[in-house]
Structure 1
Amino acid sequence: MPTSRRTLTIAAITGVVVVVAVVAAVVLPRGQAPEPPGPGTKIVASELSKATDAATRAADGSPEQAAAEYLSEQPTAVWLTPEGDPVDVVGERIAGLAAQARDQSARIAVVVYGLPERDCGGESAGGLDGDAYVEWTQAIGDALREAADTAPIVILEPDSLALAPECGNVDERIAQLSAAVEAIAADSTWIYVDGGHSNWLAPAEMAALIEQLDHASRGEGGRGIRGFATNVSNFQKTDHEVAYAHDVAGRLDGLRAVIDTGRNGAGSNGEWCNPPGRLVGEAGGAIGDDVVDTNLWVKPPGESDGDCNGGPAAGRWFPDAAVELTRDVVAD
């Protein structure tokens, strides 16, 4: 999983989020165009999550089991990686998610995370070579089009744009990501590209990168993107991210945002890799306005950021973190 870097404090804003308590069923009749994500959006809680597996392996009645059971029930995006979901498997994985989404009257939400030179050799290094990445993203797009009735949401390659200036590969990244958008795009699918977070790139720099990608992905009549995702795998407070999303979007032409609130309930302490003392944040679908479509849980709480602060390798289950993140919502 990605491990977005950098942290800051900015002035809070008020009056821009709409808190809702209604969760709407969104599975659509065949052929009906989906509504974009918004307040009340419910995404699938996968039956095959690492939290579900951890709950079955933890000691009965233990804090680790209680935390894992709670997290397994929360609607959370599913990460697709070539290591776990190779090209000959990923379509079946998406079909299974679609079946679960229909049973839950929910939408698919997936994170596509297999870009060449992923994470620039950081904690989540890996990814496919260029030709294999094109083939893999095409398989994802084909499967999502088969699941059109679940109005899929795609978070495309977290960290890829915000890291590109540091990695020195902006032009290459834009070309790779625009090809992935072309492979995945459909009338029924909402794509959000990397938008960093409120204490990473300045809004003008982040907006310029997103604008380059948006223009490249539209090309000769392409569908393009819905917008950008902020705070993925990070801990910035929601009001900071809403302010940041508004600043970035104000420099773009009609693009919208989603915000990852899976682990931002206590804000950030300045660390990005398994920081202690964090909490789960607002449930998905709790907010929305004329720029921020809504919030989602994108980085699954309880999965490690990397080999740091006592955690295992990136993406593996971290029981101690799961217990800490849920300490205010799981009874002793």
Structure 2
Amino acid sequence: MKITSRLRLISSFSLFFLFLLPVFGQNLDVKDQALLDLVAEDAEIKKLADGFRFTEGPVWNKEEGHLLFSDIPANTIYQWKPGEQVSVFREPSHNSNGLTYDAEGNLLMAEHGGRKIGQLSPEGQYDAVVTAYKGTRLNSPNDLIVHSNGAIYFTDPPYGLPADASDTLGIYGVYRFYKGKTTLIDEDLYRPNGLALSPDERTLYVANSDRPKKYMKYPVSKGGKVGKGSLFFNASGLSGNGNPDGIKVDKQGNLFATGPGGVLVFASNGRHLGTIRFPETPSNLAFGGPEGKTLFVTARTGLYAVELKVAGNE
């Protein structure tokens, strides 16, 4: 598939104007004063673009200075850049969800429609990277992250699985793909979703969207192998719309995770510092911007941003 640069109008306003337009009246739910070391109490939530069907999987491109994000039902990956209108980056996208880059600058895509992990090189060459586990096709890869040694960790719930699919794994797993081999990390989560690595890469975090709503943590060896998981935070008792979904980590090791009520912020020990509330229910998030301190949030039909005091570990 070719990358296209044609522009698509998302609203009648320029996105440069929207980037300057704050959304007022949103609350910062502070549960621990340590939250205010990470985000200002009066931080503005800005809407960058809207008119989408269901946004997901944002990732910042440091070299190009732009954000990519998926619109799953629209079968499209969009590009946002400050001062420009949103453009179509890739269409069709195989109903991509999570996006990330590897060390070589390849864009890795968790593809619902293709039931695989796809890769797009900087030159535009497309390849399938992971398609099956023990000879059976994946369900619908949801999110993914890359270790510094090149290993790909990904989740495979059934959200994009066709209703009439007969060639299913029968499990919804968390996996590690390394040197051509796919290893199952955990098959006991009901709906594994977003995932992230700690700054030292010694802990893998995974969101489970339901039954129960929780965030898990797994020890990771220096070589990237993953041990048995344990509970990081149980979100079942939290009020508000949304489920555990996307996760990102800042340079200090704090977690920013979409979940009930907005974007939940956790210290590395699992203490819930508070919640950043958004006009729409967030699905995923990414650090970016010139200093890495902009938190971009995909939320149903809109794309949002909020400036933080800390940079992301991306």
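The value 2.4 for distance in nm of label points 7 Å out along Cα→Cβ at positions 37 and 253 was derived from one model only; which of 1, 2 is it? The read-out was computed on structure 1.
In this comparison of 1, 2, the computed figure -10000 for helix-only ellipticity at 222 nm (-39500 (n - 2.57) for each DSSP H run of 4 or more, over all residues; to 500) is attributed to 1. With respect to distance in nm of label points 7 Å out along Cα→Cβ at positions 189 and 205, the largest value across structures 1, 2 is given by 1.
Suppose relative contact order in percent (Cα under 8 Å, 6 or more apart) works out to 23; of 1, 2, which structure was it derived from? Of the structures listed, the value fits 1. Have a look at 1, 2 and say which one yields 18.9 for mean count of other Cβ atoms within 10 Å over residues 61-68, as calculated. So the calculation was done on 1. State the single structure among 1, 2 that was used to calculate distance in nm of label points 7 Å out along Cα→Cβ at positions 149 and 301, giving 3.3. Here the read-out was taken from 1.
Each reported figure results from applying straightforward, stated rules to the coordinates on display, with no laboratory input. Computed from a predicted structure; not experimentally measured. Cβ atoms are built from the backbone, for glycine too; each structure is taken alone.
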